[in-house]
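Before anything else, here is the set of structures, which you'll find just below.
No value in this document is a laboratory result; all are computed from the given coordinates. A quick note: this is a predicted structure, and the numbers were derived from the prediction, not measured. Cβ atoms are built from the backbone, for glycine too; each structure is taken alone.
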Structure I
Amino acid sequence: MRSLFRNRVIYARISIVLIVSFGLGVLAVGTFRGDNSVFSYFELKKSRTNLEATVADLEKQNRELTEEITRLKKSKSYARKVLRDKYHVMDPDENIMFFAD
């Protein structure tokens, strides 16, 4: 009787160990393979860092362009200077001459 009980206890323990081992094995394989793996996590983290840097650069450019637009709207003399220097716009009574270095 005792040996039958002892055999059942041993069988139950072995079953529990096998089930837990199988579950841990599945978790371990899932951790290193698939879409939700550790490697995917680090790739996504790197991608996020790059995107945050890009967003910061674009926000800086947006602020600079907004300031430039404000200056162009407020100052006619600044607008004329930009037109002359950047776009080579001239008054009707003047000529522009370019010299080679």
Structure II
Amino acid sequence: MLLEKPLTNGDTVSFKLASGEEVVARLDSLTSSKYVVEKPLMLTMNKDGLALAPFMFTIEADAKITFESSNVLCASRTEKEMAKQYLSSTSNLVLV
């Protein structure tokens, strides 16, 4: 059985919300009742496949968002290639 490290602040995390959205964000803090995240992007489909789009269009780019744990079905570290795409989308870095 493979054991996974607990989520820690600064991790790129994927969330599946009770509303159905899948969100990728940088974890700022975590308690038993909430996740506080930065730069949340939601997964969408376009003609080329999966893409990342703003989770909310009317907030500041560096706003912190709180997800109540009761609205999160599951959370896990984001898969490596998607985490690279997320980092490229939220910073000026281009990862290869």
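Given -28500 as the derived value for helix-only ellipticity at 222 nm (-39500 (n - 2.57) for each DSSP H run of 4 or more, over all residues; to 500), which of the supplied structures I, II does it correspond to?
For helix-only ellipticity at 222 nm (-39500 (n - 2.57) for each DSSP H run of 4 or more, over all residues; to 500), the value -28500 is produced by structure I.
Which structure, out of I, II, was mean count of other Cβ atoms within 10 Å over residues 6-13 calculated from, if the result is 14.0?
Working through the options, I get structure II.
Supply the structure label, taken from I, II, corresponding to Rg/Rh (Cα atoms, Kirkwood Rh), for residues 14-61 alone with the calculated value 1.00.
II
Of the structures labelled I, II, which one yields 2.5 when distance in nm of label points 7 Å out along Cα→Cβ at positions 70 and 86 is computed from its coordinates?
Derived from the structure labelled II.
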